[in-house]
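**Student:** Next up: the structures, one after another.
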Structure I
Amino acid sequence: MFLLDRIDNQILSCLQRDGTLSIAQLGELVGLSSTPCWKRLKRLEEDGFIERRVALVNRSRAGLPVTVFVSIRTAEHDEQWLARFAAAVTAMPEVMEFHRMSGDVDYLLKVVTTSIDGYDRFYKKLIKSAQLSGVSSAFSMEEIKCTTALPLELVGVLTKPS
């Protein structure tokens, strides 16, 4: 397994803030020339630390201002049911996140949509997709913090063996 050093962490942190940085800009920020920076970046991609690079679109400006957290309970817990349910839910474009949970809730969805009516249309698709024993929706009134940047400083820097 590949371990991250201080420079790798810096590269990842910089790219989390701005994925459009050129190799030259990124190298300057982390103290490397372009070629070693490019090699590290490629290794980080190949080793799966960087999954993809995307643009973050403003939901409200794009016409999707409503965020709903949907808690789902089910009496079904076998692999076949989960495979069908997961396929149906992952195919719904409104679903931004889909988590299997511990505790009282079996699944948690983060859904974005155009309006309350838009959510109602989503809800009707959801309840047709599988046998569910409970669905509870919580509408976000205000987004106070939202980030895609992982807190890499919590992990610390690992030292590569000599």
Structure II
Amino acid sequence: MKTTQTLGLGGGCHWCTEAVFQQLNGVSNVRQGYIKSESPIDSWSEAILLDIDPAMITLEKILDVHLATHASTVAHQRRSEYRSAVYVMNDAQMEQVKMVMSSLSRKRNKNYITQILPFADFKASRESIQDYYRTRPDAPFCVKYIEPKLEIVRNFEQHNYPK
């Protein structure tokens, strides 16, 4: 029997985040849309839900890729809509994510602004923009914004980037 964990990630535009995590072995069923968290922030933002097979990919690698492929260290004007976040499903996952985030912050010597928030609800994006990168890889948005993020993912996959 296969055991998967569900995790939500907000990392700017959900088209970009979706494309990044569709590339990783051990990640399945990437769902693009909007996530609402519970208190302290109970508003919607662009995000993805993904299922992770912990036998194939670690939470550390998931979070390392996530932090490396979006603005996880700087604030910007549209931060509430394009929140840098990890949405957790339960208290145990919350503690695990906090430990990994703290470790990555020390390891990378970075101060992440990424919030760890309790998941409340998910709304899928409309069908016409699902699998945005896969269905339009040559679109100007994809070339300009998604391709550079996928290059980072390729480095993770090929070189266990960065150590």
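Taken together, the values in this text are just the output of simple stated rules run on the coordinates, not laboratory data. Since the model is a prediction, treat every value here as computed from it, not as a measurement. Cβ atoms are built from the backbone, for glycine too; each structure is taken alone.
**Student:** One of I, II was used to calculate FRET efficiency 1/(1 + (r/R0)^6) of positions 68 and 140 (r between Cβ atoms, R0 = 25 Å, to 0.05), giving 0.60; which?
**Tutor:** Numbers: I: 1.00; II: 0.60.
The correct label is II.
**Student:** Here is a follow-up. If distance in nm of label points 7 Å out along Cα→Cβ at positions 60 and 100 computes to 3.7, which of I, II did it come from? Don't jump to the answer; show the numbers that get you there.
**Tutor:** On the way: I: 3.7; II: 1.1.
Going through each structure in turn, the value belongs to I.
**Student:** To which of I, II does the computed value 29, 52, 17, 1 (P(r) over Cα pairs in 10 Å bins from 0, in percent, for residues 4-51 alone) belong?
**Tutor:** Working: I: 30, 65, 6; II: 29, 52, 17, 1.
Considering all the candidates, the number was obtained from II.
**Student:** Figure out for me which of the structures I, II the number 2.7 belongs to, where distance in nm of label points 7 Å out along Cα→Cβ at positions 92 and 108 was derived from the coordinates. It would help to have the intermediate numbers written out before the result.
**Tutor:** Details: I: 1.7; II: 2.7.
Source structure: II.
**Student:** Also, I was wondering about something else. Out of I, II, which one gives 2.0 for distance in nm of label points 7 Å out along Cα→Cβ at positions 12 and 36 as computed from the coordinates? Write out the running numbers ahead of the final one.
**Tutor:** Working: I: 2.0; II: 2.7.
Structure I accounts for this read-out.
**Student:** Out of I, II, which has the highest value for mean count of other Cβ atoms within 10 Å over residues 20-27? Please list the in-between numbers first.
**Tutor:** On the way: I: 14.8; II: 19.0.
Once mean count of other Cβ atoms within 10 Å over residues 20-27 is tallied for I, II, the winner is II.
**Student:** Where is mean count of other Cβ atoms within 10 Å over residues 44-51 largest, in which of I, II? Please list the in-between numbers first.
**Tutor:** Working: I: 12.6; II: 22.4.
With respect to mean count of other Cβ atoms within 10 Å over residues 44-51, the highest-scoring structure among I, II is II.
**Student:** Compute mean projected area of the Cα convex hull in nm² for each of I, II and report the one that scores greatest.
**Tutor:** Values: I: 12.8; II: 9.7.
Top value of mean projected area of the Cα convex hull in nm², among I, II, belongs to structure I.
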